[in-house]
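These notes open a run of structures that come right after.
Every read-out reported here was derived from the displayed coordinates using simple, explicitly stated rules and does not represent laboratory data. Worth saying up front: this structure is predicted, and the values here are computed from it rather than measured. Cβ atoms are built from the backbone, for glycine too; each structure is taken alone.
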Structure I
Amino acid sequence: MSTIATYTLGCKVNQYDTEAMLESFERAGYAAVPFQDEADVYLINTCTVTGTGDQKSLKTIRRAAREHPECAIVVCGCLAQREAEKIAAMDNVRLVVGVQRRGEVVELLERALREDTTINAVAPLKDAGFESLFISRHEGKTRATMKIQEGCDRYCSYCIIPSVRGPVRSMALSEVAKEAARLGAAGYREIVVTGIHLASYGRGTEHDLLSAIRAVHAAPGVRRVRLGSLEPMTVTGDFAREVSQLKGLMRQFHLSLQSGSAAVLKRMHRRYTPEEYLAAADTLRKYMPDCAVTTDIIVGFPGETEAEFSETLAFAEQAKLARIHVFPYSRRTGTVADRMDGQVDEAVKKDRARRLIALGNQLERRFVSELLGTTQEVLFETPAGDGLAEGYTGQYVRVRAKAEPGQIARVRLEKADGTLALGTVTE
């Protein structure tokens, strides 16, 4: 039996795509082994969102070829889409597939091996359709990720993704409903709905993101629905009111921020102001007072002054963010920001990231403390020893209590250990 090992760099969408391709290989009779073990095939799903992503991707390909000289390497993902010819010329690479034709990965590789050649299957994305990739295994048999949207047309000045993921395209609404029902029947209690630019779901059709959310929420067997990253301008009064009526929709909303400074947002080509972001957060809280607003922030964007960074710190507190993912700005060749004056020194980026992470930890602890004394539904996922288990509330607060993994229970939150809430199951 042939063996395959996989390695994923980058985002959760890449992780989803890797798992789908791995299952295709397993259906064809391949056995999965850990990436550090000897394998016949190594599948590497690459990232190009930063220069570091490029370096790590190329290093991983070279290491696999060096340590396993008899292997066949399959390279896919964003860097493969961008640098197909360069990657196809690397040692042991037999197939390059980019971000399309991943459903054909086994057939294409086996053809390359029969013909003793390298196949570059990367195609232009201009007229690409949505490629449905389905997976049956998900983390811990409790939460499943479901990708319903691909591509982006925002062209933020720091981001290369529109050129490597292609135009906005969406899974058909009928397929959304079918896939959610399949996952519900398979026993998954929570579905995370995701995409490259999720807010664009349904563009060019009669459906929109709310239609997809309702379809997943209505699927038999699905208890909880969680949303991936959203744009602030998605959150209208109608949107917030509609989702607030869906009892199974988790009250965590990841609204992408990137900076709390209006001037920096303008240089980033983001399509909202700090005031509009704050209005979106306030609208969500109007209809769902205990919801969590989480975000991403980039520090050290070209031209960012200390005063502008201070605006971000102040805004994070004003917006009462429940969690912040912090990213130092990374130059990306081919983007507008790479050509901007005022590139910020790495030491300054590192210091600003440290300060914002410290504030984010403080805000997260504050949010958890405000939930103490309340009773929240928790989906327990992992054992924590001594009959305890850990899981997450709808706001994505981590909770430890006496419970079993896979159990959904109402838990009274009694005290906090940093950002971990400790509680007692009430039913």
Structure II
Amino acid sequence: MSRFHISGGNALHGDVAVKGAKNAALKLMVATLLAPGEHRLDNVPGIIDVEIMRQVLEHVGATTRRENGSLVVDVPESPRPEAPIELVRKMRASILVLGALLARCGEARVALPGGDDFGSRPIDMHLEGLKAFGAQFELVHGELVATAPDGLEGAEVMLEFPSVGATENLILAAVLAKGTSVIGNAAREPELADMASLLNKMGAKIEGAGTSTITVRGVPNLEPAHHRVVPDRLEAGTYAVAAAITGGTVRVVDCIPEHLRMELRKLEATGCEITHGDDWFQVTGPARPSPVDFATLPYPGFHTDMHPQMVALLSVCEGVSVVTENIYAARFRYIGELNRMGADITTDGQHIVVRGVETLSSCPVDGTDIRAGAALVCAALRAEGETVVTEVHHIDRGYTDFVENLASLGADIERIEESD
């Protein structure tokens, strides 16, 4: 049990480096299951979700160890084709073991996934795509029992929506399937392209990752590989908002600004000054931001996981902003917490109306998911007085050394550990 104590009012200044992307590292870990032997992943973040995925891999039969920021995964010749419900329900990314185990073992038992509560996020597209490859499914006591009696065979699948998880599951299944698979209306996220890069190093034949059409030519087997996890654009974007909301100047390094081009464009529209190079960018925040409208969309649109942080910034703007959430219908619980701090935010269906106020005030708030928690921390950096953020284990699922990094930039923040 931990909480953050934050005294607002300090402008942030300095440099901060980001770690490997949570949304890439977890998928890369699953991808290692496709080849027996020892894999090495560099730049793996030290977050709770990585530890949960390590437990999933170890249940399947792999051994894992940490070595100076790297993760070594030794995959057995005969993995156990199941993922236990107590682990899968903690983290949605674990559903990807379905495609990997089907491809490797011809069968899989996987519990229905959990993770952050953003309302209904069905896996219908995952299942329909895998059925096109020859998989069969049965739901038994909350577990998906999957089999491929005749093996997986390549097929053409057109997704109804560019779902990241569905695209990734289909790629993981297709790399060892017989023949050629084509995934249309595929997700284009950088983390997905990073997974495809690792798989190609392992001997897969994937073309078009990062575009809306991905072609996978199945191969009979894969080999272990060494790969560096792509930088976390969401961590980088959160530090950008922290600089903007405090009116400070922060240089974010070891990142890829191109992966945040829409988010940085919207920050510029609020009055931020932004400069960048190939692997860094710098944000200088205005005394008070200008209003801006945006809608969350699949990449390269504005990322839904940057929506709460951006709303925190807009809560103190001079004017009215309108935000449209197109990805997760139930992602608005953090709004009540911001309003308790003095924000003026209302919702209408999938739309959020943010009427900027001059100041926020401190109070106890509850971070209900990873990005909600990060948004409340950003708001607390601006608020008058000391804000206490609870349920920070959610933040720990997505950020490495979050308190230490913000403190190094001049934030008055500390973690308080509680005993039962």
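Have a look at I, II and say which one yields 64, 45, 40 for Cα extents along the principal axes in Å, as calculated. Source structure: II.
Give the label, chosen from I, II, of the structure having the highest value of distance in nm of label points 7 Å out along Cα→Cβ at positions 71 and 279. If you can, show how the numbers build up before the last one.
Working: I: 5.2; II: 2.2.
The structure with the largest value is I.
Set I, II, criterion distance in nm of label points 7 Å out along Cα→Cβ at positions 319 and 351: the highest-scoring structure is I. Ranked by relative contact order in percent (Cα under 8 Å, 6 or more apart), structures I, II are led by II, which has the greatest value.
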